[in-house]
Structure 1
Amino acid sequence: MSAPVHYEIEDGIAWVTIDRPEARNALNAATRQGLWDATHRFVADDEALVMVLTAVGDKAFCAGADLNEMAGTSLEVPPADFVPHFGRNVEVTKPTIAAVNGVAYAGGFMLAQMCDLCIAAEHARFAVTEVKVGRGSPWAVPLPSLIPPRVALEILMTGDPIDAARAYELGLVNRVVLQEELRAAAAEMARTIAGNAPLSVRAAKATVGLATELSRRDAFAAADELWEPVYRSRDAQEGPAAFREKRSPVWRGE
């Protein structure tokens, strides 16, 4: 059997691909472990500047936990390390993009939500279906900071899906493209990010997080501290020098 999760590097982009299309890319034990392995590899991989998380096929990005496996194990409360959840049980300071190629339900919704950015195929659907099977979604805590709280409540309490166009209107999705354009669109966004100064990109990601974690006064103070080493870096001098010399900057990440 092939591995349920693939990791490959292309032009500084780490492509992490779930490969269980026959099971709608559901999260069984092997797939969850594959995602953990890929996450740890990305964090440690100096060659990888951006991660794109996607899946095989055009039906499902991820339909959530494998309910057949769950029924067999009588799982109650999932352990803290059940699946990698960026910013909750694993720190990922580099940028991440979800390329959603089909339904993103339950745990699949979580995977799309946890990435910094999200591009969806036009036929993609998003739903938090836990209420329909008596399960829970504590991972949805960040959702009201991404979309209006009343819409978040509707999604969480009805379990009904929204389409990609509605997700885009709400700000849950950054771009909607044709299925055949999804990989190219994700690659274009990832290359743009990877071409920027890496210290600035990572500090930008952390800055947005401050707004949801701290008061405004404390967030400004934390942001000043966060950005000071960026201002003092060699890259901060390289950018203006490259502009003056009419050449592309050479980022060193230091």
Structure 2
Amino acid sequence: MSNLINDIDKLLKLLKLKTCLTNYLLTAEQFEKEKRSHLEFLHELLLRESEQRQQNRIDKLLRDAKLPRNKLLSDFNMARIPGLAPSQIQNLANGDFIDRCGNILIFGNPGTGKSHLSIALAREWCLSGRKVRFFTAANLVQLLLTAKEDLKLTQIIKRLDKYDVLIIDDISYVPFERHETDVLFTLLAERYEMRSLMITSNLAFSKWDQIFKDKMTTNAAIDRLVHHSSILELNATSYRTEEAKKQRKKEEEKID
């Protein structure tokens, strides 16, 4: 019997069936006691193996996404945002737009939940097996600039092409120089109708010349992004400001 178990262990290791290797003996004992069939036993082992591999893949997708915080879609208060339809957010969370190489553009003042929503949507796509990557605009531009200096910009853009969605957070947060926005525009142009982007911004399109510096580049960037895009406008007061006011009110009530 021990020789048989050793052989089974070796075969499962060879086939890289780690979950089966961990569970087959206990599962066999359980199924024998319950007088369940060999086919049911095999089905149970393969089901566990499949579920664990799927979970491992999701865990890897989440790690590779580099999401800065763990934000959930269920925690995003859509009722705060006038005109924001929950059905639209759910459709975007389903990720069908990714197959069409569409984009999502999220606008709003600081504190309205742009980053929360972008992270939460990215997390949903990871759970459904999509490859995504989160960047702040500043970090992405630095990555592209370094690659350009090393004559590897094409290789970096090709490497980023493996991601179904690139998230560029706070594109208007850093006042870029012309050579910085040039590499950013190159990336946007390369992904046009090939892969998806999700971008958050504090600035309306009318002020994007502050980002891309000249009218021609600004118009070209907007034209590529808007085509096949969903635009979300988070027109609300700052969530952080509201929370600060609530906290201050509680402290004042305690003093009274």
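Values computed for the structure shown
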read-out: Source structure (of 1, 2) for relative contact order in percent (Cα under 8 Å, 6 or more apart), computed value 24; value: 2
read-out: Label whose coordinates, when FRET efficiency 1/(1 + (r/R0)^6) of positions 132 and 220 (r between Cβ atoms, R0 = 35 Å, to 0.05) is calculated, return 0.90 (choices 1, 2); value: 2
read-out: Among 1, 2, which structure scores highest (criterion: mean count of other Cβ atoms within 10 Å over residues 20-27); value: 1
read-out: Comparison of 1, 2 - label where mean count of other Cβ atoms within 10 Å over residues 52-59 is highest; value: 1
read-out: Test item: percent of Cα pairs over 16 Å apart, for residues 28-155 alone calculated as 64, pick one of 1, 2; value: 1
read-out: Of the structures 1, 2, the one that -18500 was derived from, the read-out being helix-only ellipticity at 222 nm (-39500 (n - 2.57) for each DSSP H run of 4 or more, over all residues; to 500); value: 2
read-out: Value 227, calculated as volume of the Cα convex hull per residue in Å³, assigned to which of 1, 2; value: 2
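Bear in mind that the values in this text are calculations on the coordinates, not laboratory data. The model shown is predicted, which means the values in this text are computed figures rather than measured ones. Cβ atoms are built from the backbone, for glycine too; each structure is taken alone.
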